[in-house]
1. To which of P, Q does the computed value 19.4 (mean count of other Cβ atoms within 10 Å over residues 100-107) belong?
2. Out of P, Q, which one gives 101 for volume of the Cα convex hull per residue in Å³ as computed from the coordinates?
3. Assuming -7500 is helix-only ellipticity at 222 nm (-39500 (n - 2.57) for each DSSP H run of 4 or more, over all residues; to 500) as calculated from a single structure, say which of P, Q it is.
4. Given that distance in nm of label points 7 Å out along Cα→Cβ at positions 108 and 124, derived from a single structure, equals 1.4, which label among P, Q identifies that structure?
5. Which one of P, Q has P(r) over Cα pairs in 5 Å bins from 0, in percent, for residues 36-75 alone, as calculated from the coordinates, equal to 6, 26, 29, 21, 11, 4, 2, 0?
6. Supply the structure label, taken from P, Q, corresponding to relative contact order in percent (Cα under 8 Å, 6 or more apart) with the calculated value 33.
7. If P(r) over Cα pairs in 5 Å bins from 0, in percent, for residues 84-155 alone comes out at 3, 13, 23, 23, 19, 13, 5, 1 when worked out from the coordinates, which of P, Q was used?
Structure P
Amino acid sequence: MEITGLPGVLGWWSPNPRGILPLEGLRISKSLRRSATRYQVRIDTCFDRVIRACANPTRPDGWINPGFIAAYSRLHDLGWAHSVEVFDRDGQLAGGLYGVRVDGLFSGESMFHIQRDASKVALIELVNLMRDEGMRLLDVQWCTTHLASLGAIAVPRDEYLARVADAMSCSAAVSRGERRS
């Protein structure tokens, strides 16, 4: 993928196997369910803040550079990239995630948390929103230990591509604005 006006070319990875989180397979512990009640979740109200928090250079293995921020901010302006933001009771951004939506597919790019469980709360709300909107596939790229504990699985490329094709046949939209208090 190359974005006009940006220096160089941005890399695009396609791991095999690919990490996905089946929408029916999300695991929410009792403690996480309790933790979620401390937060308010919004959609697309501060995309720039979310991607910049995900790009924090002090995070280990950081890969989100200014080129990525510019590219995904443009995708957000065009209505393709979205953020799920989690705020604490004082109205402070506590965590969130961002990714790209195409039809029934949401490809998660990165997530962050400042407060306990905030990124997990964003993921819960994303899954709920996807279910409500009739979406079919949540691509998490890699099946990390953390994501596996929440229900993510690794699938071989051929299965992943079949799931992408199925999700692309579904036209769904992501709602913007406040979602839950």
Structure Q
Amino acid sequence: MRVTGGTARGRRLKGPPAGVRPTSDLVREAIFDALGAQGVNLERVLDLYAGSGALGIEALSRGGGWCDFVERDARNAAIIRENVMRTGLGERARVHRMAVERAPERLEGRYSLLLADPPYDDEAAAAALEGIARSELVGEGSVLVWEQSRRQPAPPSLGPLRLTWSRRYGDTQVSIDRAELATVGR
């Protein structure tokens, strides 16, 4: 697993322990190509269910200003810290060891880009992401990238976020949702 673009392009990332499915290089590259084509702001990034941190690191490498990584598992959180340091992006990142559901009460400010790659079998992920979408972490122009199994259809909306783009890559369904101005803060 490597960083696919930006200042850390080509740097190897340590993978998570067995049983954790990291986003493939191909899918990460497709995600960031789509985000670039849509002119998505990478200034403040939140990587939820961070695993190895590959998505957030990719955002930082491609010009992101700051990334908060949220990961419940202590081993994965340590791997994220190692990967952030090995790519030279540690000064623009912080790893938070907590459940995604706790992020709205523990983190402050709004994020321009939210990345979510929950385990495919996590039935609580949709509700957790709905809570995030309705929280103060999402504001005008916020974008959520959500990876899930292709067997689960992407919902047309999550709180104020509306589905704007969706593609399948093998067993992975990638959806991009954007905050609509009229619905933020409801």
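Rule-based calculations on the coordinates, nothing more; no lab input. None of these values were measured; they are calculated from a predicted model. Cβ atoms are built from the backbone, for glycine too; each structure is taken alone.
1. On the way: P: 19.4; Q: 16.2.
The value was obtained from structure P.
2. Values: P: 119; Q: 101.
Of the options listed, only Q reproduces it.
3. Values: P: -9500; Q: -7500.
Derived from the structure labelled Q.
4. Numbers: P: 1.4; Q: 2.7.
Here the read-out was taken from P.
5. On the way: P: 6, 20, 26, 19, 16, 11, 4, 0; Q: 6, 26, 29, 21, 11, 4, 2, 0.
This figure was derived from Q.
6. Details: P: 33; Q: 17.
Matching structure: P.
7. Numbers: P: 3, 17, 25, 27, 17, 8, 2, 0, 0; Q: 3, 13, 23, 23, 19, 13, 5, 1.
Derived from the structure labelled Q.
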